[in-house]
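Down below are the structures I want you to see.
Please treat every number below as a calculation from the coordinates, not as lab data. Because the structure is a prediction, the values reported are computed rather than measured.
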Structure 1
Amino acid sequence: MHAYVTWKHGTPHYVATFEEARAAVREEPTVGERVAVCVDLVDVDTSKAGVLRILNSRGGYQTTLRSWQGTARGGLKECRVEKQA
């Protein structure tokens with residue numbers, strides 16, 4: 001299952017659509033806060049074991065497919081995906 005993660009002030013927030021992720025950037029009041037927002041498109045593990053880990057609050061497994069960084073004008077600029085361990 002694909003989802004978008006917006007990282008604001010080091011805290012992840014999951015949303016369903018790219019438009020919702022982009023709105024999270026636009027709602028930041030200052031330029032500095034907009035450029036600090038990162039958005040990741042992730043593939044969340046929805047296998048039985050993955051769902052049980054999520055439900056038991058032990059975190060799930062996800063793979064980052066694409067990443068964006070907020071811009072000063074409230075847009076998103078695609079950036080390189082960091083390799084995952």
Structure 2
Amino acid sequence: MDKAWSAKAALKVLKLSPEETIAFGDSVSDFAMSLGEKIAFAFVGPQEQWKAYEKSGIHANVVFKAKPGHSGPEVVLEILNHIF
């Protein structure tokens with residue numbers, strides 16, 4: 001199933017707008033979640049995946065990016081603490 005379609009379907013079911021939502025992902029394939037609906041996207045993966053994203057030509061709505069050497073759940077928690 002397409003990640004952009006799934007994100008749109010989840011917003012509809014949860015009755016949320018893209019402005020109320022942030023998607024987290026750790027690989028280049030996850031950027032598709034922010035396409036179409038322009039959902040804010042937080043990249044929490046390794047630097048290699050960020051480089052793959054830069055080469056991909058995808059223009060995702062990236063609002064947060066993990067610093068090199070930082071990735072995973074710790075970064076997700078840090079971003080959520082920053083937002084809330």
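Computing percent of Cα pairs over 15 Å apart gives 55 for which of 1, 2?
Matching structure: 2.
Here relative contact order in percent (Cα under 8 Å, 6 or more apart) is compared for structures 1, 2. The highest value is that of 1. Please state which of the structures 1, 2 yields -6500 when helix-only ellipticity at 222 nm (-39500 (n - 2.57) for each DSSP H run of 4 or more, over all residues; to 500) is computed from it. Among 1, 2, the structure yielding -6500 for helix-only ellipticity at 222 nm (-39500 (n - 2.57) for each DSSP H run of 4 or more, over all residues; to 500) is 1.
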